[in-house]
1. Given 0.10 as the derived value for FRET efficiency 1/(1 + (r/R0)^6) of positions 125 and 469 (r between Cβ atoms, R0 = 41 Å, to 0.05), which of the supplied structures 1, 2 does it correspond to?
2. Have a look at 1, 2 and say which one yields 1.7 for distance in nm of label points 7 Å out along Cα→Cβ at positions 253 and 269, as calculated.
3. Could you tell me which structure in 1, 2 was used to calculate mean count of other Cβ atoms within 10 Å over residues 293-300 as 13.9?
4. Using the calculated result 206 for volume of the Cα convex hull per residue in Å³, pick out the matching structure from 1, 2.
5. Given a computed value of -17500 for helix-only ellipticity at 222 nm (-39500 (n - 2.57) for each DSSP H run of 4 or more, over all residues; to 500), which structure among 1, 2 does it belong to?
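Rule-based calculations on the coordinates, nothing more; no lab input. Only a predicted model underlies this, so the values are computations on that prediction, with no experimental measurement involved. Cβ atoms are built from the backbone, for glycine too; each structure is taken alone.
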Structure 1
Amino acid sequence: MDSWSLWQLYKQNGSYLAFLFQQHNEHRIVVTRLVYIIDRFVFHGRSLFPLVCSLLLQVATGVWLYRIVRRTGEASRLSRLLLGCVICSALSSAQQFPNLVMGFQIQFTMVYCASCGSLLALMHAAEWCQEGRDAELWFAVSCVSAVVATYSSANGLLLWPVLLLFGLWLRLPFRFLSALLLDMVLVSMFYMRGYGTPSQHSSPFEALTQHPGRVLIVAAAFVGSPFDTIRAVLTVPFGAPSDNGRVAFAGACGVIGVCVLIWSGVLLWRRRDRYTRGHAALIHIAGFVVLTAVLVGLGRANFPLVAALDSRYATHGLVFWIAMGGFYWSFVERRLAALSAHWYQIAFSGVVLWMILGLAMRQPFWIRYSKDYANALNQIQAAIVSDVFDEPIWHASYPSGEAILGGADYLRQNHLSVFTEAWTTWVGKPVEGLFTLDPARSCIGVFESATPISSQIRPGWRVSGWAWDRLRQAGPGTVILVDPTQRIAGVVKNPIERGEVHLAIPEVRSSRVGWSGYVAGSAPRTLRAYLLESDGRSLCAFGTPLTLARGGEGKISTGNPGDQATVRLVQHGSSW
């Protein structure tokens, strides 16, 4: 839905720059839109460029956090290795699934990359000032990074007071502190000009005065959301808990984390001589996440409490716990060095590896989830590319499927997104001009069904079956449907799981042999199914031609109109 909104806004405004600073929900996602403009004009709107950038930003966040933690004190080589493993495992954990697979979620990775980079740059500025060197460059890097964070996500506004507080702790020169204060005022004023609370979100003032309890619960669960994964692993034998149970567990972990943060912050300011700049930076990063949690609670107080555990928000919580763990890392390392006992180091390593294992044990769930997610996206892609308005499927892509018809047409006409791929242009072309027939019949399969899609907008049929490529020993990559005039009527690139075929036919060695897609149009006709072989040129016919007729399922074409039967797959022993 968020990605479609960019195309919708473009069609409304006629220019990308016209809506660059417009609100997106409660955010002004200027940086995200700039990335998508580059993707549109350089990479044909494929959404791969934003995704690659997002993943690289997540890697950069891990590097910044690692460098900050290293500044808390000396550590052994083993300790540094374990530290890197924990940060890498946390920031690549699939519990933040949308942020790792969707380009539009770059705002989540961008805001923390920019925020951690801004704090690290300010730390460098303080060090250069102490050494008597010109620190203006590092200070400028810090401010620019803060602007990037601000225009990546609304919580980036909270980074400015955090930077100002961190600058006070670092005892930066007055000119830098006054510049930070001025920047905070100017950026906030410009950001809030014409700002309005989205209608679907709660008013922050009303939430604070009328539902303070819900605000605190949402904020606590938001901070403790990474522990929802650990709870899921521990409670597998007892079944899935209720949503309230999940919120309570995550909220309790969040409360503990916030209490530890407050205590650590008090010690940091009262005993400055005991802590390094790295310690201070980590506390301010964790404080930034807590302020974000409160902001989310104010804006989401009218949402169900379990919404605080949305997988999109896990990145925030993971950064918080990395920062808090990094704060105490050096103290543990110092104790181990003082004791010089091997079994203490073994115990410490065991605890760290258990943390990594806790993250790893939940990953199989996300692997299964990703397959279901991919199947859903393939269904949506199939309907949009085929130009068949299967209402539930289009609504799965956007709440009002009719609203994106124009956007889909724009992508098709300008060869953007999936329409950059050659197969999306095959429909209507003579099959002989593109492919050759394979007389060896090196494939098997069935063209099973064609269900009418009775749409007044863009009608068609939903077609399905299964196929097996004997040469590749694999399921169907592409299935091409051809009409009696030898023109391509439909192209299907949507393999699905069909475990019953795999179990019934020994030759079929994979369960991913099903295919499902769409054919546009409403006129009755007979279609033949072909599998596109691995050379990209040869077609292998399989199954029996199917007649697409309104008012019922597709019928097998036998050449005798009175001898047609509803398609069904019948098992007899080991043959079909």
Structure 2
Amino acid sequence: MSGEERQFLSGNEALARGAWEAGVVVASAYPGTPSTEVLETLATFPDVKAEWSTNEKVAFEVAYGAAIGGVRALVSMKHVGLNVAADPLFTSAYAGVNAGFVIVVADDPGMHSSQNEQDSRHYARAARIPVLEPADPQEAHDFVLRAFELSEQWDLPVMIRLTTRVAHTRAPVVLGPRRSIAKRPFQKDWRKYVMIPANARRRHILLEEKIARFRETIKGSPWVDVWKKDGPVGVIASGVAARYVQEVAPHFSLLKVNLSWPVPIQVIRSFAASFQKIFVVEEGDPFIETELRAAGLPVHGKEVFPKTGELTPEIVRQGLLGTTLPHLQPMEVPGRPPALCTGCPHTGVFWALSLLKVPVTGDIGCYTLGALPPYQAMHTTIDMGASIPMAWGMEKAGERAVAVIGDSTFFHSGIPGLIDLVYNQGHGTVIILDNRTTGMTGHQGHPGTGQTPQGKGKEIDIEAVVRAIGVDHVWTVDPHDLKATKRAIQQALQTSEPSVVIARRPCALLPEGRALYRENPHRFVEVEKCVGERCFSCLRIGCPAITVREGRAWIDAVLCVGCGVCEQVCPYGAIVHA
């Protein structure tokens, strides 16, 4: 259609644009790949109040409060963030909404940047809220408008489930204008919004009745799309998997499920009646497949498609047709393990911990790479904020451990663990890696930086928070001063009370981090002084700029930022600067 405005957008950007067009006023999130760009994009619209919250539970409650207050609101997070927000999620379904409330969750099949690959659709079913599943950026844009309407029509939160490929794929997207949505007045209704048991019991019954009525309305479009072809085989698919089916088996009939829960059973049953064999193709768990089997439909799904990992067109081709394209066979490529960046402030801490040989409970962040060679100085990583309580638990078991946690993660969920340690009179040592940013997800601000997605907020002093909790033994060090860092950790380990070491230096990729190195001279190796494999102490700091040439250490001048850490660890004085 001529005159349409189109932009080339990722799924996350398209969803954010659709939310803006839907009249969203408040948006909140905690950054996490693959969901981060949703909030970052919304923050660019001046008529949206966008914030990075301290964690996903807080983000959920901020957006939900705005929806109850009468304006359309959206919260976004990655799948593990929904675990953090699960408490308000379930109760919000009981209470319902005032203005539209949309929950965007980005799952990560294949675990490109996650510690698990859970399927968030299970949460929607358990909480009794509808979940829409877009297949591409255009649908991400369109479905969020539909989700706000659905939320207000049925007085329910509505989930949109993205997966990595939909969130990050880019495609032309047809755009529209922003809708003018009047603020709804807040109606004081304690029977609806105050979840004491008497009210909650009644609201639970109303929720089940509401979902039963909703099931009766899902007869066809817009909840499914159908492409009928001749032949005995039909395919039921959702999300990006439906696009893969269209690509590799265009001769098969396809029913694309847009509403993953409640599953539109009657529409699917009618479709399935036309075929001798039905496949279900979905990314993640056999969610739709299980619903259809429970309804008595003889479908084929995860017995031919993998239960783990991310789907690809080739995997779908193999499952549906039993064939692959010879020229698309996977190639053998050399392993390239991830590494901390050149000049990363975390190197000094992990160098020290590797020498001290203490058990280290880790956390979620780019510093999790401290578990890998050459440091091997992190021995547990489970979830956001787990490092401090797990170190305390190990202490109870007779193992004095060090907890390592990043600055953003400390504000996310580290503070309650530290309070628990102090309250219960533990002796643990905590190292807070304050690199002045949320590094792993793309350098978003957090309370310790004072940077918000729309400007400058109030900076929270980590040391003041730690001392206010009751920690009396606190050291703040520059982790590139190796002697001071090692000494502070040793002193902390010698205390019989809770102790905290704050390792503060800006991430080397931040402008302020690069500025610290701008005048530093690059280091180089005086070959005649290097004893090679008899030492190689410099390799133990894990710097990508240091390698081996002709049996001696060698520093790549292009990669070297002049941080000087390698010069401090060389016992032979072979590393020098101009």
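1. The read-out was computed on structure 1.
2. This value belongs to structure 2.
3. For mean count of other Cβ atoms within 10 Å over residues 293-300, the value 13.9 is produced by structure 2.
4. It was calculated from structure 1.
5. The read-out was computed on structure 1.
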